[in-house]
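Scrolling down, you'll hit the structures one after another.
No value in this document is a laboratory result; all are computed from the given coordinates. From a predicted model like this one, the values you see are computed outputs, not experimental measurements. Cβ atoms are built from the backbone, for glycine too; each structure is taken alone.
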Structure P
Amino acid sequence: LEKVKVGKRPRVRMFVCRLWAAISRALFAEFLATGLYVFFGVGSVLRWPSAMPSVLQVAITFNLATAMAIQVTWKVSGAHVNPAVTLAFLVGSNISLPRAMAYVVAQLAGAITGAALLYGITPGDIRESLGVNVVRGSVSSGQAVAVELVLTLQLVLCVLASTDSRQTPGSPAAIIGVSVALGHLIGIYFTGCSMNPARSFGPAVIVGKFSVHWIFWVGPLTGAILASLIYNFILFPDTKTLAQRLAILTGTTEAEEVVSHKNDPQPTSGGTELPNLV
C-alpha cells in the first residue's frame, strides 16, 4: 500500500505542475494581448498637432490590433482580451467563475501596462489625455450608456458566432477585428468608442481621469450580458443541463467535456486547452 501511495505522488505533482503552467500561460496571454491592444489602439487616437487622427485611421488601427491580439493568443487563452467578452462566456456557461475572474484581473493589468508604456514614450504635450474615453458635450450619460451597450452587443454577438463550432469555420481574428472597426466608425462620435472596459480603464488609471468612467463599464457589460442571453438562449440555444452549467461555472468540468458527451454539436466558444479546476 505504501508503494502505491509513493508511486502516485509524482503523478499528482506532475499534474499540479502542468495545471499551473497552463493557467500561467493563459493569464499571461490575456495580459499580453490586452496590453498590446491598448498600446496600439489608444496610440492611434493621440492628438498630434501635425497630424490629427481620422475616424477611419482609428477604426482600422483598432481592427488590426484586435486581429493581432486574437491571432497570437487564440490557442492559449481563447483570446478574450476584454472583460465584457469574458462575462459573456461566463453567462453562457462556457468558462468557470474562477477562470473568468482571473482573466479580468490579467486583462486590467495588461491594459494598465500597455497604457503606461504608451505614456512613457509619448511627448508630454501629446500624452495629457492619453486617449481616455469621454462623452461628447451634446451626448447625455444615458445616451452614452445606450451607445456602448449596442456597440458591445454587436461585438459580443460576433465573437460568439465566430467561435461557435456549429457555425461555418472562419477566421475569428479577422471577423472580430471587422466588428471592432464597425463599432469605432459609429461610436467615436459619441464616446470615443470603448466596447472594452479594459481599454478605458488602463489610460484612465495612468492619467487619473475617471469623471465618466462608470459609463464604460455599465454599457459594455450590460451589452455583453444581453448578447450572451440572446445568442445562447434564443438564436442558438444549447442543451446543457443545469447540473452541467453549474459544473462548468464552478470549474469541476470544462465546456469542451460537456460538448464531447453530446451527439449534437454544441458551442465551445471561449474554450481553451486548459485542464480542469480553473
Structure Q
Amino acid sequence: MSHTFHDRKDRSRRPAKNSQRFAEPVNQNREEQQDQSLVYGKNPVAELLKSGVGVDTVLISDTLPEAVASYYMALAKDAGAVAKKVHANKLRLTCGTDTHQGVAAFASAVEYKTIEELLEIAKEKEQPPFLVLCDGVEDPHNLGAIMRSALLCGAHGVIIPKRGGAAITPTVLKSSAGAAARLPVARVANIGESIRRLKEQGVFVYCADMGGTPLHQNNLTGPIALVMGSEGRGVSPLVKKLCDGTVSLHMAARGTGVDSFNVSVAAGIVLYEIARQRGWE
C-alpha cells in the first residue's frame, strides 16, 4: 500500500473541517473505571501520590524502616489520602504478591477524558496536538510502557478503545512507572471514527507498520497522532487505510525468525523521533 507524505508547509496548513461536529460537552461520554485501582511498590506509589490523581488509602507495612514509612505517610497526607500501618502479611494478602516493597495505595476511579479535552490540553500549552492511539494493544504491560514513553516524549494524551484493548488497570499503572496517572486518556467506542474526527481537526495520523516509509524519512512535525497496533496482528487494515502515512523501523536481524519489535519498544522509538523533530516542545 502506498502513502503520500506531506511536506512541512502542507502539514502546517491542513484545514480543519466541520469543527463544530467534533465538539462535545466536557462531561459527555466520560467514563469512570468502577473499581478502585490497587497500586503497589515504592516508586509506583510515590509517583501516584505526587501525580494529583485521587488516592483513597495508603497501606504501609509495619516492617518498613521508620524513615521510609514516614516518607510515605507525608506523601499520603499531602495527597489527602488516609495512611494506615498494617501487618506485612495483610499487605501481602491485599496485593496478592510478595513484591509490594512494603507499600500499596488504592487509587480512586480512573476518569477518562474526551478527545476534545485532549486537543484542548495541547491548545492551552500553545502546542500542535501530539496524541497516541492504541489499536488493540491488549497486554497491560505494553500499554503501560507505551504510556510511559508517551509522557516522556511530550504527548498530550493517549486514546484507547472501550473493547478489544487493555483499559487502565493496576498493572498498567505499575508498568507505566506512574505515567498512567499523569497522562490524560480518552476511551472511545471506535478507533477508526476517532481517526476521522482527528483528521477533521487538522491532525495528521500515522501508523507504525513494517510496510511503511522508513521512520527518519517522514516529516513528523505539526499536529500529529501515532497509531500503534495489537501485539499479534498489528494495525488493522481498516485503520491503516484511514491513516495519512505509515512509518517503519529498520531491523538488522531479518531472516532470523525475529521479525518485529515489541509494540511498546517500537512505540518508544517512534515517539522519540517525533519528539526530536518537534524540538522537544
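Structure summary
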| item | result |
| --- | --- |
| For FRET efficiency 1/(1 + (r/R0)^6) of positions 81 and 153 (r between Cβ atoms, R0 = 30 Å, to 0.05) computed as 0.50, the structure of P, Q it came from | Q |
| Entry that produces -10500 once helix-only ellipticity at 222 nm (-39500 (n - 2.57) for each DSSP H run of 4 or more, over all residues; to 500) is calculated, selected from P, Q | Q |
| Origin of the derived value 2.4 (distance in nm of label points 7 Å out along Cα→Cβ at positions 121 and 201; candidates P, Q) | P |
| Identity of the structure behind 28 (criterion: relative contact order in percent (Cα under 8 Å, 6 or more apart), calculated), options P, Q | P |
